[in-house]
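Student: Before anything else, here is the set of structures, which you'll find just below.
Read the figures in this text as sums done on the coordinates, not as results from a lab. Here the structure is a predicted model, which is why all the values come from computation and not from measurement. Cβ atoms are built from the backbone, for glycine too; each structure is taken alone.
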Structure I
Amino acid sequence: MRQLRTKHELRCFCRGNPLLATYGVENGNLYVHVKIYKQSMVYGEIVASGGPIKIRCRNCLRWHKVTFRSNGTAGLEESYPPEELT
């Protein structure tokens, strides 16, 4: 298994400015990388690319939609919860 080269951070714009995910480019494709920790143990790890990606902030509980720009960067915009959860 190859190591992902995650380069950039996606952070919420709320007061705590928590890290939501990281993103990077692999083989010309943008991806979002999320790790779930409890203490120092990894409990989950997600790598997503393409499609609509929505992430919820653990501090303010807002949903964010990850958008991929044509210049190779990703941005966050506030969003509604995914339809599957409503």
Structure II
Amino acid sequence: MDSIYLSNNSKVINGLRDMMDAAEDDAAGLIGCSYVDVATALLIVNIAKLAEDKPDWFPHGKWATIQNIQSLIDEQLNQLFQVRIK
């Protein structure tokens, strides 16, 4: 399974890292760059749902960020299942 491309916007990536660190010390390390594995993306989404809607964590809005990451996850999972069905 491929990685999820979160964003090319450094504000988005840094905001997600800050959010993850607020949830657990050193959790920002899970977001090494703009790409994360699907499991990490799922964790980010679940933490984001519970996180405070801070503009510095979500420069494009909390729910817009969550929905974008969810759509990327869905795309990867759909590709995985299409390959396995064939």
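Student: If we compute FRET efficiency 1/(1 + (r/R0)^6) of positions 44 and 68 (r between Cβ atoms, R0 = 25 Å, to 0.05) for structures I, II, which one ends up with the highest value?
Tutor: II
Student: From I, II, which structure was P(r) over Cα pairs in 5 Å bins from 0, in percent = 3, 13, 24, 25, 20, 11, 4, 0 calculated on?
Tutor: Of the options listed, only I reproduces it.
Student: Determine which structure produced the value -20000 for helix-only ellipticity at 222 nm (-39500 (n - 2.57) for each DSSP H run of 4 or more, over all residues; to 500), calculated from the coordinates; the candidates are I, II.
Tutor: II
Student: Using relative contact order in percent (Cα under 8 Å, 6 or more apart) for the comparison, can you identify which of I, II gives the largest number?
Tutor: Looking at the calculated values, the largest one is II.
Student: A further question follows. Could you figure out which one of I, II the value 3.7 for distance in nm of label points 7 Å out along Cα→Cβ at positions 28 and 60 was computed from?
Tutor: Only structure I yields this read-out.
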